[in-house]
Structure I
Amino acid sequence: MIDVSSERQHELRPDYPIRTERLLLRPLTTDDADALLTYRSVPDVCRYVPFEPMDRQTILDRMATVWANTGLTDEGQALTLGVELAADSDLIGDVVLFWHSREHSSGEIGYVINPEHVGHGYATEAARAMLRLGFEELGLHRIIARLDERNDASANVARRLGMRQEARLVHNEFFKGEWSTELDFAMLAEEWPTHRCA
C-alpha cells in the first residue's frame, strides 16, 4: 500500500496508457475529434457541465491548448485524458484532474461519458483512476468534485467513489440562464486507501 501521507510531490508525469480493469486513459489526439464530437456536441450531455455544446473547431482548439497537457507541473493546470474501452479502443468519454493549489495541496476531478456508454460504471472506474493520480502520484491532500444538484448521475459517481458530500450551495451561480444549486463532494488523502479498490 502506498503511503499517501508522505512528502508532497511537485509534478505529475504519468506513464500512458493508464490501465484500469476495463479502460485505458490517455492524452487526447486529433484522431479523437469525431468521438469527442459525438457526445460533447449533445445539449443534454452539456446541460449541467461548465461548457456549451461543442463543434469540431472548438474541440480542435481545445486539443491544441487546454487539452494538450500530458502532465501537471504547477498549480492552475488541468490534465484531461480520454477514456478508451480496452476491449475495442473506442473513446467513450474524458476525465480531468485540476491542480488548484500547491500551498493547500488541493485538486478537483471531473468526468463526461458518452450517453451510449452510461450505466456500466465507466465514469466511476475512470474517475477513481484520476483520484489515484491525484493522491498517489501528485501527492494531493484533498480532491473535490463540484456539480449541479440536478445532475443525479454525476452525484452518484461521486458517492460510489466514496467522496463525502460537504456542501449544498443553494442558487449560488447563475448558470446557463438559470440559478444553479451546487453540490460539493470531497475526499482526503487519508481516506483514499479505504476507497482505492472499492
Structure II
Amino acid sequence: MIGSLRGIVLEKQPPEVLIEAGGVGYEVQVPMTSFYELPEVGQEAYVCIHLVTREDAQLLFGFANKKERAVFRELIKASGVGPKLALTILSGMNAEQFMQCVSMEDVTALTKLPGVGKKTAERLVIEMRDRLSKLAKEQGYAETVQLTPDLPVENTFVQRTDAKEEALSALVALGYKPPIASKVINSVFSEDMKSEQLIREALRAMA
C-alpha cells in the first residue's frame, strides 16, 4: 500500500500531477483544493496517497494532508460515489466545507457540484453525517468553517498552452459539461490570469 509520495513535480495538468520519486514517474489525480497547494514544476512535493486497485489499472489519488484524504476515503464508502465523483466533490469544495454542508444538511450547495443530483446529495447527508462528525473530532477539524475561503494562488503552471484551454480541460475532467464550463471560463477570464487562477475562479463562480 502506498501511503504517501515525496518527489519532484515533473508535470502539472489539472487534475493530474506527475511526480518523480526514485526514478519512477507517478501519475497522481489530485482534487483542485489540494492542487492549489502543490509547488511549481521542478520543485519537491509531498502528497498523501490513496491507492485504488482495479483489474485494469492502479490509480493514485493525492491530497495535501491526511485530513483531506480521510474525507475522500469516507466519501468513496458512500453509496453511488466512486473515486472520480469524490475527486470532483473535493475540487468544488474542500474537506471542511463538505463536512459543514453535510452537518448543516445543505443539499442545495451539494447539488451545484457536477454529478451530484438531489437524491445523491440527500443520500450523502444521511449516510455521512454521523461518520463525518466522528471524523471531525478525530482529525481535529474546526466545528465551524468558512464556506468560501480564499484559496492560495501563488503556485502557477509553466505556460504550455492557452490558459482557457487548460482550464476547460481541467473542468471537463472533473465532470463539468463543456458548454457550461466554457461559458463560465469566459465570464471570469482576464488577460493576466494563469490557468490555475482561471480554474479557481471558474469553480468559485459555479459554486
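FYI, it's all coordinate maths here, none of it is from the lab. In this text, all values refer to a predicted model and were calculated from it rather than measured experimentally. Cβ atoms are built from the backbone, for glycine too; each structure is taken alone.
In this comparison of I, II, the computed figure 14.4 for mean count of other Cβ atoms within 10 Å over residues 28-35 is attributed to I.
Taking mean count of other Cβ atoms within 10 Å over residues 100-107 as the criterion, the top-ranked structure out of I, II is II, with the highest value. When helix-only ellipticity at 222 nm (-39500 (n - 2.57) for each DSSP H run of 4 or more, over all residues; to 500) is computed across structures I, II, the figure -13500 traces back to II.
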